[in-house]
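Every number in this text was worked out from the coordinates using simple rules, so none of it is lab data. Quantities reported herein were computed from a predicted structural model and do not represent experimental measurements. Cβ atoms are built from the backbone, for glycine too; each structure is taken alone.
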Structure 1
Amino acid sequence: MVLGDAIEGEAREVARVHAAITSQVLRYNQPAPAPIVLLSGGETTVTVRGTGRGGRNTEFLLAFAITLFERSNQYLPRVSAIACDTDGIDGTEDNAGALYLPSTFQRAQKENIDLVKALQENDGYRVFRELGNLVMTGPTLTNVNDFRAILVQ
């Protein structure tokens, strides 16, 4: 299901909306039943408040993980996501984006990684690097859009 190809706004706010839609699929089979892939594109923004490292896509996935856990922690094993920039560079970092896996929240807790604090510090790069979930493509020299894909099983 394509949610839109020109979605803009703060990455963390866009993530909260995507997590709400994901929760709606999990709980009520709306707007469509699982299995489904929710696709979206567009370039979000990040208002830097902290001293961490990261770009729009890691910020999106941090906020997505936190919101999804708060809304539907019993459904975590059924959701995976990717958020990347087609040019291979997420903000000013060397990654294209990152992966959110069903085990992301539990692995972060096990490694004593505080996702909420990382979001407050705009430190998504460090989180996903430590979890081994950065997507590294190198520069593609093709800047089409950021894209997000959320798989709900």
Structure 2
Amino acid sequence: MQEQSISEPAVEFLQKLFDMTGIQLKVKVRPGIAGEVLDMDGADAELLQAQTGEVLEALQHLVNQIFARGPGTARIVCDVHGFRATREAELQAMANLAATKVRSTGIAFTFEPMSANERRIIHLTLADKDDLYTESIGEGSDRKLKVGPKKPAR
């Protein structure tokens, strides 16, 4: 007996949600790096990309809360028009610009509030920089990421 992918009921759920609300999007499953990705496309795709993808993040969170709850269950990733890859490249570029600024001024740089996933991308981008540190500061939706120069060891 073949096990049903958690993506299948998630696709059905999202498609019904879009159909019931009149949002013109179709959901398809495509392979991704860490498993399957729910890829959304249609006339209303821009809605999911607005505000640095907050609606896309919210949909992904909702789908994961409903369908990816068991032990060993893979996290479901939602995407639209390659938004995730584009945003990741933007965040990596921002991280590298911040690193250059911190190195040239010696003053820490703090990003505007961002999601945990976006902070994670910046942390990982700068993780191998021996002369810099990164830390998340603040609480809840006001959580920011700070990049600063490491103090030389004495």
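For which of the structures 1, 2 does the calculation of helix-only ellipticity at 222 nm (-39500 (n - 2.57) for each DSSP H run of 4 or more, over all residues; to 500) return -11000? Going through each structure in turn, the value belongs to 1.
Quick one: mean projected area of the Cα convex hull in nm² came out at 11.9 when computed from one of 1, 2, so which one is it? Of the options listed, only 2 reproduces it.
Taking 1.00 as the value of FRET efficiency 1/(1 + (r/R0)^6) of positions 69 and 133 (r between Cβ atoms, R0 = 35 Å, to 0.05) derived from one of the structures shown (1, 2), identify that structure.
It traces back to 1.
Among the shown structures 1, 2, from which was the value 16 of relative contact order in percent (Cα under 8 Å, 6 or more apart) calculated? For relative contact order in percent (Cα under 8 Å, 6 or more apart), the value 16 is produced by structure 2.
Suppose mean count of other Cβ atoms within 10 Å over residues 61-68 works out to 15.9; of 1, 2, which structure was it derived from?
For mean count of other Cβ atoms within 10 Å over residues 61-68, the value 15.9 is produced by structure 2.
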